[in-house]
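Read through the structures below before going on.
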Structure I
Amino acid sequence: MSTTFAKERTLQDEIAPAVESSVPGVDVLAVELPSPSRIRVYIDHENGVDHALCERVTHALDAYRSEYAIEVSSPGPDRPLRKAEHFADAVGARVSVRVEGGRKNRYRGLLTEAGEDTITLEAGDAGEIHIPYDAIVRANLIDEGLTT
């Protein structure tokens, strides 16, 4: 696994419990490192995400300010999927999945199953693909926009 993605997982494991315990009702969906000096934290809340909530979460991350610029954001239409529960909620949706290594490392398709250890993706010409959670580097819903 690349250093960046390993660091993201470490930060996710540190940040999620700290934020979720200090700001009630917040779910930390994903932590990303867009650059070595900046972290982006995607959050959700049953009442929605507004500027005030993002500000509260930013303050909960004060310990990281000496090393990183901090961005806190709502998930948006391309909602990140990192935890098994996220994938379970997305069954039936189109997703984009990036895995570490292998001859092909990006897949797009219909998420048909979110099992205990793997997801199943119907990826067009590639057919049905089973991907272990541990191999997933990044995954997101695919925003297909509104149809009229």
Structure II
Amino acid sequence: MAHRLNQRCRAFSLIELVVVVMILGIIAAIAAPKLLGTTSTATENGLEHTLSVIRTAIDSFAAEHQGGLPGADGNEITFKDDMDPYLRGDEFPTCPVGAAQNNSVRMMDGTGSIVPGIGATAATHSWVYKYKTGDFHVNSTEAAADGARTFDRF
């Protein structure tokens, strides 16, 4: 009889098993998005939305100022001040991807392609803006999660 009682005490109870299964479920719920890459997809969707908002703000500024573009003097502070009435929030949007992940804007002049200048200051500037043409892009040539595009192509 005493031998049977010792065997019972060594087994797991149903409550203990349920608690272990719940803990494993919570861990899986936290880890699954990271393992499946949904975090990257969400970040990239947010980036596309942020770019859309900023580009719309640039277009709105130009429409209200007879075609003049924000930051026409090539100064980042002027650009951000010009954009302030067209964007929500206290600060210019922060870029969620790339090396810098800040709200610094590299101002470029000229009317040629913006592509050769992208990535040159990626460690310090998250955005790049061509103030003569109004082109606004991510200052990074890193590959997106899909592997088919780079961030400067968003």
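The value 46, 40, 28 for Cα extents along the principal axes in Å was derived from one model only; which of I, II is it?
I
Please state which of the structures I, II yields 1.5 when distance in nm of label points 7 Å out along Cα→Cβ at positions 66 and 82 is computed from it.
The structure behind it is II.
Looking just at Kirkwood radius over Cα pairs in Å, for residues 58-113 alone, which of the labels I, II belongs to the structure with the highest value?
When Kirkwood radius over Cα pairs in Å, for residues 58-113 alone is calculated for I, II, structure I comes out on top.
One of I, II was used to compute distance in nm of label points 7 Å out along Cα→Cβ at positions 18 and 42, and the answer was 2.1. Which one was it?
Attributed to the structure labelled I.
Of the structures labelled I, II, which one yields 30, 53, 16, 1 when P(r) over Cα pairs in 10 Å bins from 0, in percent, for residues 10-49 alone is computed from its coordinates?
I
Give the label, chosen from I, II, of the structure having the highest value of distance in nm of label points 7 Å out along Cα→Cβ at positions 26 and 90.
II
So distance in nm of label points 7 Å out along Cα→Cβ at positions 106 and 122, computed for just one structure, reads 0.9; which one of I, II is that?
Corresponding structure: II.
One of I, II was used to compute helix-only ellipticity at 222 nm (-39500 (n - 2.57) for each DSSP H run of 4 or more, over all residues; to 500), and the answer was -8000. Which one was it?
Checking each candidate, the match is I.
Readers should treat all values here as calculations from the given coordinates under stated rules, not as data from a laboratory. Since the structure is predicted, the reported quantities are computational estimates derived from the model, not experimental observations. Cβ atoms are built from the backbone, for glycine too; each structure is taken alone.
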